[in-house]
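These notes open a run of structures that come right after.
What follows is calculated from the coordinates using simple rules that are stated; it is not laboratory data. Here the structure is a predicted model, which means the values were calculated and not measured. Cβ atoms are built from the backbone, for glycine too; each structure is taken alone.
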Structure 1
Amino acid sequence: MKKIIQIIALSLVLISSNLFAKTISDKSLTQVMELSGLNEQIAQYPNMALMGMEQERLTNNSIPNDKFLKMKTLMLDAYNTDEMLAIIKKEIQKTTSQKDADVLISWYKSPLGKKITDAEKKASTPNAYSNMLKEAPTLLQDKKRVYFARLIDRSINATKMTIQIQKKTSIAVFIAISRIIHPEEKVDVEKYKIIIAAQDEQIEVAIEQMMILSFVYSYKNISIDNLEKYIVFLQKDDVSKFNNSVVNGIVKALDNASKKMTRKLN
């Protein structure tokens with residue numbers, strides 16, 4: 001009986017501490033999103049969606065210029081950066097306390113945090129992407145760095161998030177093209193989802209490989225000791241909560257963009 005009472009008492013303490021944890025302030029939320037590079041990342045999404053449409057057009061020459069321009073306008077309106085960031089902010093606010101924010105801000109402002117964020121930014125340019133592909137065979141021979149890249153990928157759910165982004169963007173592009181080319185026909189989105197689902201395993205392997213390569217390239221000039229410190233940071237509960245809320249927020253933001261575009265096309 002005494003043991004049961006102790007467990008109940010501990011549960012109540014934990015629940016109380018969660019209930020009364022100070023909510024993240026607007027100032028801290030703004031700082032975290034800016035310092036983490038999240039704002040910059042989301043700002044790239046409209047162009048990513050447009051790239052998907054451009055690629056689809058290369059395989060579908062039946063799309064006239066005027067209809068393609070209409071599709072681009074609708075896509076840019078649906079993938080509104082401010083709206084997407086507002087949705088992501090709400091998700092972060094649900095799970096991230098002020099204490100969590102303090103941990104994140106402290107890291108991003110630290111010398112190592114700045115060094116890693118700077119390395120990520122430098123590795124995200126089109127020129128860097130081209131260099132990464134050229135260096136891929138050499139980069140992937142470094143088994144130790146590949147190992148750390150896998151740990152980073154799992155810690156921030158990078159592959160999972162990228163798969164979600166690709167799927168949802170692909171569906172949005174499919175809906176836009178189908179409705180504009182065949183406005184009189186009902187779009188069979190479920191059938192398209194089944195087609196995508198059949199390729200799940202293949203897509204996951206390809207994306208995971210690309211994410212590993214991306215991390216090895218991004219952090220190639222970061223010492224192993226510092227990568228170990230980075231892993232320790234990523235695996236903290238405060239940081240895991242934040243990263244999970246970001247993933248959930250991005251997925252919701254993409255869902256919202258897709259629904260918004262579908263409504264405008266009806």
Structure 2
Amino acid sequence: MPSPDLSKTLLSLLQELEEFEASESVAETGTGARREGEDFEGLVAQMWTEFAELCKRQGYDVNAVRDGYGTVFNKVNNKRKVMLVPAGNIPAAADSPYEKSWTRLNFKVEELVENFPGTAEAQERYAPKTGRFAGKNYRDIYTGSSTKFDGTLVLVNRGVMERKVLLEYKTAKSSRGSRIDGNAHERLTFQVMQYLEIATLYPRCSMTVLSNGALVRYKNKYHTNFHVQADRLKCFAWFSMNHMSTQHEFGNYLRELLNWIEND
């Protein structure tokens with residue numbers, strides 16, 4: 001059965017996401033000092049809220065649940081299938097019945113290293129021979145560091161996690177109106193590499209990147225190559241990535257989620 005049409009409100013939000021434009025770079029402004037990313041993330045949060053409302057109008061049970069980290073999700077329930085969708089801060093949320101690890105957003109580097117190649121092996125193979133982080137002190141070079149994602153979806157089938165989806169939201173901009181500025185997207189490339197390690201902690205784990213439409217408005221090397229990377233990873237059953245920048249892509253992704261929850 002085809003998924004229902006997206007609401008006018010939802011389609012309008014998706015258009016806003018595509019049209020979102022960050023202001024040009026300002027000299028001597030450090031990374032993280034600019035607030036456009038928060039504005040874009042606010043639009044994405046509205047998108048997920050409206051998506052949950054659409055599910056409710058379609059007759060699914062939708063209730064707010066809070067996980068073990070204090071993050072709130074809308075739990076979309078269709079008999080044996082459940083989808084956890086980001087919900088923002090809802091004080092009345094009930095406790096989530098699912099394992100804490102299912103909704104994790106923050107992953108410590110030492111945990112990933114211990115998973116592979118192992119702490120001792122990393123010391124043996126990667127540590128410098130002299131200096132502050134030589135030998136047994138090598139672990140200090142990364143201890144306390146972590147990789148955090150902007151959100152997650154969790155797809156549950158008959159009480160078992162079928163897939164975890166790590167969500168990342170990125171705003172591209174062009175200071176000169178012709179070519180994309182590179183910094184944020186070069187950082188995203190590192191995060192993709194971290195995703196490859198995190199994915200091995202779960203039976204199935206994918207990564208979805210939502211970006212504003214600047215990636216298809218200005219000349220850049222990122223849009224094509226992010227899609228190439230995603231296609232390459234399709235060769236390996238463990239990995240799956242999506243990169244979206246347009247209303248059409250956002251809409252198709254939400255329809256895929258609707259089809260998943262509907263088809264039991």
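Listing for the model above:
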{"item": "Among 1, 2, structure where Kirkwood radius over Cα pairs in Å as derived comes to 20.8", "result": "1"}
{"item": "Structure from which -27000 was derived, helix-only ellipticity at 222 nm (-39500 (n - 2.57) for each DSSP H run of 4 or more, over all residues; to 500), options 1, 2", "result": "1"}
{"item": "Computed 0.80 for FRET efficiency 1/(1 + (r/R0)^6) of positions 156 and 172 (r between Cβ atoms, R0 = 30 Å, to 0.05) - originating structure among 1, 2", "result": "1"}
{"item": "Structure responsible for 22, with relative contact order in percent (Cα under 8 Å, 6 or more apart) calculated and labels 1, 2 on offer", "result": "2"}
{"item": "Highest-scoring label, criterion being mean projected area of the Cα convex hull in nm², for residues 148-187 alone, among 1, 2", "result": "2"}
